[in-house]
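Several structures are given next for inspection.
Please treat every number below as a calculation from the coordinates, not as lab data. Remember, it's a predicted structure, so these values are computed and weren't measured experimentally. Cβ atoms are built from the backbone, for glycine too; each structure is taken alone.
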Structure I
Amino acid sequence: MKRINKLLRPNILALKPYSSARDEFSGSASVYLDANENPYDTGYNRYPDPYQMDVKKRIAEIKGTQPGQIFLGNGSDEPIDLLFRAFCNPGVDNVVAIEPSYGMYKVAAGINDIQVKSVLLNEYYQIEAKKILEATDEKTKLIFLCSPNNPTGNNLNKDEMIRIITGFSGLVVLDEAYIDFAPGTSMLPDLEKYPNLVVLQTFSKAWGLAGIRLGMAFAQPGIISVLSKIKYPYNINALTQQHVLKMLETKEQKDLWVKTIIDERKKLAKELEQFNFVEKVYPSDANFLLVKMKKAREIFEYLMDQGVIVRDRTKVALCESSLRITVGSPEENRELVEKLKNTPPAP
């Protein structure tokens, strides 16, 4: 890996970050007259902790990391955008991303005027390190991987990921949004081995907190300090921090949800395979199934008319004639199957 100062945009390296009142004081006091806040207690009249230290400490205990290795963002989209803004010079640098994958990598790149070099997965929806590394050049700053991948649902080959991480001098961003549904496969325990690795995780999926928008980025403290330097001062509000702290005390409930969803994933896959218009249910390590079927668009529209919403992926590279179906509750999954069973579209 290149030294972080060599990877950073020069203006970011030279940037003096905004200093909030809470940057200049930490701890507790009896009188706060430093931040021009309303002094009358509403429960939320004070600014939140800009570095979310209580939340980070609890996350670190659960994840087996250090608080200094954690950045919290407004969803995972915030650290994705900040990585572009910190390391990629607009109109000059580029990134490499697998295809198909999560669409926000390309959107964030477009917003920041960064070229994306897309590398198609192979026929098994797997990465090939040689092809990805060959797509890089001296202007490539970031490589984006997603495992389990969206929308294909499968874990990427770990040996190939390691070849990419060790063979690239920039940062490798590994999005693990769905990792709770693939137990034991996270690369978070390997964070210390690879100084150029950034791991993204989220509270939106397994924790059932999509509505509060809290994403996590894990990396070496030098990278985390850069993201903290350029984020908005109070990017995570007090309500979110308080709610997440409560939810982190209910890990057993989260684990039960995950187990139920994995069980339902297996059951739903078997049921979908019985329909004559279903050509293939792809193996999944996530909380959804990619399903190839005849007349996929017509089935999508039929389900929508029936009040059952799935995701049309027919125009996504390598996902032609496929729908992405989230694994719901047992009741929701039964309703999906019944709609398809009772009034199946013509094959």
Structure II
Amino acid sequence: MRFELEKLVRPNVARMLPYASARSEFGGDAEVYLDANENAFGSPAGMGLNRYPDPLQKELKSRLSAMLNIAADQIFVGSGSDEPIDLIFRVFCEPGRDECIICPPTYGMYSVLAELNDIGVCGVPLTEGFQLDINGVLDAVSEKTKLIFICSPNNPTGNLMDREGVLRIAREFSGIVVVDEAYIEFSTSGSLAEELGQLPNLVVLRTFSKAWGMAGLRVGMALAAGPIIALMNRVKPPYNISGLVQQRILEVLDRRSEVDHWVSQTLTERERLGSMLAALSCVQEVFRSDANFLLVKVNDPKGVYRSLLEEKIVVRDRSSVELCGGCLRITVGTADENDRLVNALARIAPQDLTDELFPLIIGG
């Protein structure tokens, strides 16, 4: 099916004039700034915070462009991944009329933001093996369907979606396909951003919250064709990323080796934690993961969850989520945190403290 961007955009968005911030109206450097009604005398916090930040994050996008090997005008920087998801709804979906497709179990904010924007949600469940039902997704498309959301690696199941299946959906669907790659750094797969040149309807979401360890800053990205990014910039708040946050992300980009080290440690601990959990009799199955967490099926998940809370250990109870019956989602922690978790589970089921497992847990 042919992709025609101009036919997908909401008419009011297509004709609107974006807010022109004071700092975006001139193109060069200046020495005296009397344009934005800022406090010219400074800020109690210093660091130039009396000035508004670059509304389009030009320096940051230039660095990200080199790192991601895509053009700067193909990058949108937002508040986490939630802001670009929300803006995609606002740009392409008419409230009360249009629909999106999600593939549960999946990240809950797709449906939350759809409901916030009064957009219908059509759920096409994953298969029993947590893969996309490709034909089911394509069959669910109607004239009202504007967006399809795919999370890969998926949250809460942890697995990558079959790449060719995702590409098939993008090629055969005439609307926007959003692929959320929040956990891609923990997988062995390359990013689908490599396909942007061939798929003008593809939007890839990335984040600094997971592998980059910057969850407290709330910075995410949408990668897409230039015209889609231009539409998102049209409807975003003018100063959606603070100057302080932009500076901190620029600093982090110079420390990529540390991030790579943390990812390597996470992968080592993911394998070790999975092996320890699988040895416990209260655990029925540890599902394969391409993320920094494990989906674990246990006996009495709600009881185990409550018992862990008593040990001051918090995991996520996903046992009521479609296809995740009996499951807890467990983030891979440090070696000490993982040992503490397994020790707590062994106390819940004391028979698991075998001679073979005990040294593995206590010795760490």
Quiz prompt | Parent structure of the calculated result 0.25, given that FRET efficiency 1/(1 + (r/R0)^6) of positions 148 and 244 (r between Cβ atoms, R0 = 30 Å, to 0.05) is the read-out and I, II the choices | solution = II
Self-check item: Structure from which 21.2 was derived, mean count of other Cβ atoms within 10 Å over residues 172-179, options I, II
Solution: II
Practice problem: Please state which of the structures I, II yields 23.2 when mean count of other Cβ atoms within 10 Å over residues 100-107 is computed from it. | Solution: II
Quiz item: Out of I, II, which one gives 22.4 for Kirkwood radius over Cα pairs in Å as computed from the coordinates?
Solution: II
Self-check item: For 3.6 (distance in nm of label points 7 Å out along Cα→Cβ at positions 12 and 156, calculated) the corresponding structure among I, II
Solution: II
Practice problem: Using the calculated result 4.4 for distance in nm of label points 7 Å out along Cα→Cβ at positions 212 and 300, pick out the matching structure from I, II. | Solution: II
